[in-house]
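S.K.: Below you'll find the structures, each written out as C-alpha cells.
Computed from the coordinates by the stated procedures, all read-outs in this text should not be read as laboratory data. Given the structure is predicted, the values throughout are model-derived calculations rather than measurements. Cβ atoms are built from the backbone, for glycine too; each structure is taken alone.
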Structure I
Amino acid sequence: MKISGFTFVRNAVKYDYPIVEAITSILPLCDEFVVCLGNSEDETESLLRSIPSEKIKIIHSVWDDSLRRGGKVLALETDKAFDALASDSDWAFYIQADEVVHEKYLPAIRQAMELYLDDRQVECLVLKYLHFYGSYRYVGNSRQWYRREVRVVRNDKAIRSYRDAQGFRRDEKKLKGKLVDAYVYHYGWVRNPYFQTAKQVSFEKLFHDDDSKLTMKPDELFDYSNAAALSIFDGTHPQVMGQRVGSMDWQFDFDTSKRNLPLKYKVLEWVEKQTGKRFFEFRNYKLV
C-alpha cells in the first residue's frame, strides 16, 4: 500500500499558517508529500524546505486571481497538488495549511486504509473535526462548525476538489466513504489577533470580487469575543504543535456558559438532543 499526502499553501509566513505542523503531522503515514506552493510574498518556500524530509516535493503555481468568487481558486490549487501525486499511490491524504492530525490517530487512519484498500465501493475516508477558536483552550461546540469531512481519497484523478476545497466530488457526485474514529485539529481561528485580521481579509478576498463587500478592514484587530458557543478543550495537542501552543502571545478568555446562537440552531440542537440525530447537516460525502 502506497500513500501520498498533498496540500497547497501561499503566504504561510505572512498569515501565520501552521503549515510545517500540518505536513509533519501526517508525514509518518506518507511515502511522498506534494505541496503546491502559490506565488508568495514571504519566505514560505524556505519554511517548507526547512522540513527535514526527502518525501516532500514542491511544485510551483501562480494563483488565478480572476477566480475570486466562491473560493474557486482554492479547489484549483488543491487539484494541482493532487494531480502531481505518484500514479502508483493507492490513497491520497489531503490536509490544509491550518489542519493538524494528532499522532495518536495515525494508527487508526492507517488501519482504515488497509481495511478498505481492496473495497472499491469505498472511495474516501471521512475524519472527525475539532475546531479551535480564540486560543488553544477552546473549541467550537455548535452546529456552526462542520464536524466531519473527507480527507483521504482514492488516487483517482476523476476525483476533483469541490467548490472552495472543503471536500471532494466525482462528476459532481458525493463520494462514498467510511467514517474513521480519528480527528483533525483545525487551528484556522487560533493566531494572534493581528495575524487573524490579515488572514481573514486575505481569505475573504478569495470569495468576493468586490473589496467593498469585505467584513473587516486591515487596520482592525480581530475580536474573538464575538464567539457564539465554545467549550474548554481538556485533551492534548499534537506533539508537533508544542512550540506554537507554548509561545501563544495573546490573551483570550471566554464564558463557556454563553450560547449566543441563532434561533434555528437552538431548535436544531434541541431536536438533536431529543432524537440523537443531526438533521439538515451538510455533508460532502455518503457513508456506506
Structure II
Amino acid sequence: MQIGKVGVVGCGLMGAGIAQVAAVAGYSVVVREVNDELLAKGLGRIEDFLAGSVRKGKLEAARQAEIMARLQGTTKLDDLAGCEIIVEAVTENMPLKQQTFKALDAVAKPEALLASNTSTLCIIDIAVATQRPERVVGLHFFNPVPLMALVEVIRSIVTSDATFQAAFDFAASLGKQPVATVDKPGFIVNRLLVPYMIDAVRALEEGIGSIEDIDKAMKLGCGYPMGPFTLLDLVGLDTAMYCAEALYEEFRESRFAPPTLLRRMVRAGQLGRKTGKGFYTYTT
C-alpha cells in the first residue's frame, strides 16, 4: 500500500509526537482528540517544539510553516476516513483501546492499516475488536518521539506479511530505526526495562539507598543517561504500573508485580513530570 495520509488518535505527548514526525517526513496528517482544549494543547506542543528548533537554528521558519500546514486537527473520528494508516495513541488501557479500534474499523477505508502505539499490551487482543485483524499491527514509539530513534514493530499471530512490512517501512520512512518483535507483553524494551524500574522502587522500599543515590549509582556505575527514578518520572508512574500489571497478568511472575509504593503514589496522583510530582518535584 502507498501511504500518503496518516491518522493519529490522541494528541497527548505520544500522539502529538507521532503526528509531528509524520508531518516532518512529508505526510499529510489528521490528528484527532476528544475535545478542542486537548487538541489545541497538543498542536501547541508541536508548534512550540518546532519553534524551539527554529530558535536554535536547526530549522528554517518557512519549513516550520510547511510542516504545520500538513497537520489537520479534529475532534471527529470520521475525519480519519481518508487515511491509509491510523496510529492509536490513547491511554494504556485495554478496554479503551478495543473500543477505539472498533470505532476506527467502522470509519477507516477497508484497505487501511490500523496500528497501536501500546507499550505493553498484546496486539491480538486489540485486533480482535475489528473486522480486519490481519491489518492490525503494533507501532511502539518512544518518548520523546521526535528525538528517540527506535520504533518496535509488533505483529500478532494474524498480522499479514504485507501489513507488517508496510508498517515497518512506514516507521523507517519517518527516519526511525524499526525493530521487529513478537506479540508478547512488553515486547523487547519494556520486557527488560519494567522489571529494572520496579526493582529500583523495591530497593527504595527496602532502604538500600535514597532516590538520589540510587539514581546516581545507576548513572555512574552503569553509564545510563538517567537513573531509574528520573526515568519513572519521565515515563509516568501510572504508565509504568500499567505495564507491570500487564506483564504480571501474562506471566504471573512476582518480579513483574507492581510494588506497594508505586501503587500508592499512583493512587495519590503523583505520576511524575506530567503532574509536577513523582519521585522528584517539578516546577513549570
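S.K.: Among the shown structures I, II, from which was the value -6500 of helix-only ellipticity at 222 nm (-39500 (n - 2.57) for each DSSP H run of 4 or more, over all residues; to 500) calculated?
M.R.: Considering all the candidates, the number was obtained from I.
S.K.: One of I, II was used to compute mean count of other Cβ atoms within 10 Å over residues 94-101, and the result was 17.2. Which label is that?
M.R.: Only structure II yields this read-out.
S.K.: Ok, one more. Compare mean count of other Cβ atoms within 10 Å over residues 30-37 across structures I, II and report the one with the greatest value.
M.R.: Ranking I, II on mean count of other Cβ atoms within 10 Å over residues 30-37, first place is I.
S.K.: To which of I, II does the computed value 0.20 (FRET efficiency 1/(1 + (r/R0)^6) of positions 158 and 198 (r between Cβ atoms, R0 = 30 Å, to 0.05)) belong?
M.R.: Numbers: I: 0.20; II: 0.45.
Clearly, the read-out refers to I.
S.K.: Name the one structure among I, II that Cα extents along the principal axes in Å of 50, 49, 38 was derived from.
M.R.: Numbers: I: 50, 49, 38; II: 55, 46, 33.
Comparing all candidates, it corresponds to I.
S.K.: Same structure, new question: A value of -0.83, -1.23, -1.27 was computed for log10 I(q)/I(0) by the Debye sum over Cα atoms at q = 0.14, 0.19, 0.21 Å⁻¹, for residues 134-245 alone; which of I, II is the source structure?
M.R.: Considering all the candidates, the number was obtained from I.
S.K.: When you work out distance in nm of label points 7 Å out along Cα→Cβ at positions 78 and 270 for each of the structures I, II, which one comes out largest?
M.R.: II
S.K.: Here relative contact order in percent (Cα under 8 Å, 6 or more apart) has been calculated and equals 21, so which of I, II was it run on? Don't skip to the end; give the middle numbers.
M.R.: Numbers: I: 21; II: 13.
Traced to structure I.
S.K.: Something else: With Rg/Rh (Cα atoms, Kirkwood Rh), for residues 86-181 alone coming out at 0.94, pick the structure among I, II it was computed from.
M.R.: II
S.K.: For distance in nm of label points 7 Å out along Cα→Cβ at positions 54 and 254, the calculated result is 5.7, so let me know which of I, II that is.
M.R.: So the calculation was done on II.
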